[in-house]
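*Asks:* These notes open a run of structures that come right after.
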Structure 1
Amino acid sequence: MAKHWKNPILLISGIGVSNLGNWIYLIALNISILNLTGSAASVAGLYIIRPIAVLITNFWSGSIIDRVNKRKLMIGIDIVRGILVFFIPFIGSIWLIYFLLLLINMVGAFFGPSSSVYITKLVPPESRKGFNSILDMTSSGAFLLGPAIAGFIIMYSGTTVCIIINSISFLICAFFIYLLPNVDEKKENVRDPIHWKTLIKDLAAVRDSLKKLKFFMVVYLLFQGSMLIGFALDSQEVTFIKQNLHLSDKDYGLIVSITGVGSLIGAFIAAVLAKKISLKVYLGLGMFLTSIGYISFYSSVGFITATIAFVFLGFFLAFANAGYSTFFQNNISIDIMGRFGSITDMVQGVIQIVFTLILGFFAEWFSLQFTCIIFSIVGALLSLVLFITSMQSSNARYFTENINKGELAKVVQ
């Protein structure tokens, strides 16, 4: 068992260190930009760089990901990101920093889809749900520890040290991935040139494959529809807490911290129960209860009810994320996984922006609480349909977790 988990634990450790560095860096970067410019607008500008990078990169990044060695690509990504991040504290121009951040995010756009493919090849199907739960647990832990560590370091050493720590964390992640095995050596000899015809051909290949995955697309659309509504609702949580519940910034920070604990506990329990609870329960019930958490939060009347709702939400979101990641890895062909992941990330980003703008518009037209509750109910209805669909016995084969590569090809046809 220990030998079986050696490589997955190395990968989790590398990504975990990188996630921790990212949270330390994010807090420090916000403060650093504010100190440099004295402008809140300059800080807000940081949050549109990633969507821009995704829109620039993800249309064609999947075509590269599916044609190269994933391990070497991930190592290269982290080394480049580590080097670029290192220079940020020593630059005095906000526009040059923005440009550097754009490059960092463009390079980083390759990592998520690449790691999804690598995880699918590295981790056996029967272990993926547990792996994804543990990976989610490290993300929750980084979310909890990162800001606290950043605050301590900034207090005694300043923001520069925090940013350099993130640079080092990328290099540490690259080293851990270097220790892992190659899982697609055959890709070494594939060097097809990437041009417009290649991109169009790749889009057609993804489209043709998805035509054979009708049930997957039903689950995907229901899950992502509910999840993206949740992301849009997240954009209003601060406003709701301060304007409707009349709580302070300190109260908001405490709610977020306690929610992080709920997410961490949820991910831990999801990992422990991975062998005992079916994938369809993780995916369907986890997403439905997450949606109920959103309804409860925006129906709350004070600090205690808001905190309980958010802890409930964070706890079951860990199950939903682990369930979806595993379902995705088990049902999408490895040959198109990079392209599918890159294209859908781009589409989801656009939809998320649209949902957020629509929610903000209706919040101005009607009351914020009423609008958020209506959106939450829509998300809950989508997730309820997802849960019912997932639990139908006729769809059980799509949630099988102990299949080999040959059997997987039969399942997804």
Structure 2
Amino acid sequence: MTELTTRPAHAHDWGDLFTPPCDPTRARIAKALFKHAVRDLPVRVVFPGGRRLGAGGPGSPVMRVPRPSAFFHRLGVDSKIGFGESYMVGDWTCSTLPELLTVFSARMARLIPVPLQVFRRLVDRRQPAAEENTLTGSRDNIHRHYDLSNELFELFLDETMTYSSALFEPGSTDLVAGQHRKLDGVLDYAGVRAGTHVLEIGTGWGSLAIRAAQRGARVTSLTISAEQKALAERRVAEAGLSDRVQVLLRDYREAHGSYDAVVSVEMIEAVGERYWPTYFQTVDRLLRPGGRFGLQSITIPDDRLRATRGGYTWIHKYVFPGGILPSPEAIERSLAGTGLRVGQHRDFGLDYAETLRQWRERFLANWDQIAALGFDGTFRRLWEFYLAYCEAGFASGYIGVRQISIGR
């Protein structure tokens, strides 16, 4: 069993992660469902002694399960969480993790037999009340991910410190150029130019605010992450743009004033479905007549949103508490009651897969420096799984990313 090292204050508390639950009945059910799920997938699942499952050939991804008993016990407790937890603790391994997860992701909606899917809501865990995206809950949720360590993010993001999908030129995988093209795409959709007063919802580490200010715009940027605010302000100052950019530690619901344009990149995923109407009503209230809203959002098909809403997954538990992806249709529905309507849009999910591939490779290449910050081996496997899991989702088309121009 892998030993846990001393964790810094900003790392996760692994709790009982290394003590697999023991419910033989649920473990047997999980084993039967897993065998059914992988029997015709182009993968090879290898157990101790050489027993194999799956329909994969010599070039297919190989999933090795050295601790099958612990693996099936975790799946039996909660398959949506246990599969990732099992990777974190070494119950299973794979040398080509994104490829394996892409195969699973491509079949995600059909992994559980249709007759049994009606029972999902009876057994699926629901989002904890403590992770509801109230004013207080949102701050706690954001703190658990974005305040881990600025140094951690600096070690795997590119020089723009942009933690969202790049938009690559056709034939290019230049991450810095792709991030600048993405930022420009959002700003163009919002009509940002010299003299524009821009409200940004979700500062990140300041890349979009800096890009807008370089166009001659004045920017008011909102964040609820103290760590991000500090680094964003430093980066704005280093760019010589402090006179054009103001970063406020403020929830979007507490915003006031009026603006020529509003921009927000991959922040809506942290808003929560209950608050999507409030989010768009706030933009409507703050946007001057004739102004536009440039939005970038990760998206999920509407049928998948309806089937999975309210569920509690591994991503919620370990990466993005309180998060939920909107569908394009949900965005349209949430605009009802405002004067806003969707205009142009562009989809570029495969660009996100490439972005995540580069982040994952940089994360692993710089692991020694990340470990020096106080993060342990379990955290490494958590983030390797997270980045590969998301890459697989975009590569398979299970999730996408869209830029949208919204106006009156």
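Values quoted throughout were computed directly from the atomic coordinates according to the rules given, and no laboratory measurement underlies them. Predicted model, so just to flag it, every value in this text is computed and none were measured. Cβ atoms are built from the backbone, for glycine too; each structure is taken alone.
*Asks:* Given a value of 3.5 for distance in nm of label points 7 Å out along Cα→Cβ at positions 30 and 278, calculated from one of 1, 2, which structure does it belong to?
*Replies:* 2
*Asks:* Consider the structures 1, 2: one of them gives 21.2, 61 for Rg and Dmax of the Cα atoms in Å as calculated from the coordinates. Say which.
*Replies:* On the way: 1: 21.2, 61; 2: 21.7, 69.
Structure 1 accounts for this read-out.
*Asks:* Can you spot which of 1, 2 the value 26 was calculated from, given it is relative contact order in percent (Cα under 8 Å, 6 or more apart)?
*Replies:* 1
*Asks:* Please state which of the structures 1, 2 yields -13000 when helix-only ellipticity at 222 nm (-39500 (n - 2.57) for each DSSP H run of 4 or more, over all residues; to 500) is computed from it. All intermediate terms of the calculation are to be shown ahead of the outcome.
*Replies:* On the way: 1: -27000; 2: -13000.
Answer for the origin of the read-out: 2.
*Asks:* Check the numbers for mean count of other Cβ atoms within 10 Å over residues 62-69 across 1, 2 and tell me which is largest.
*Replies:* Max of mean count of other Cβ atoms within 10 Å over residues 62-69: 1.
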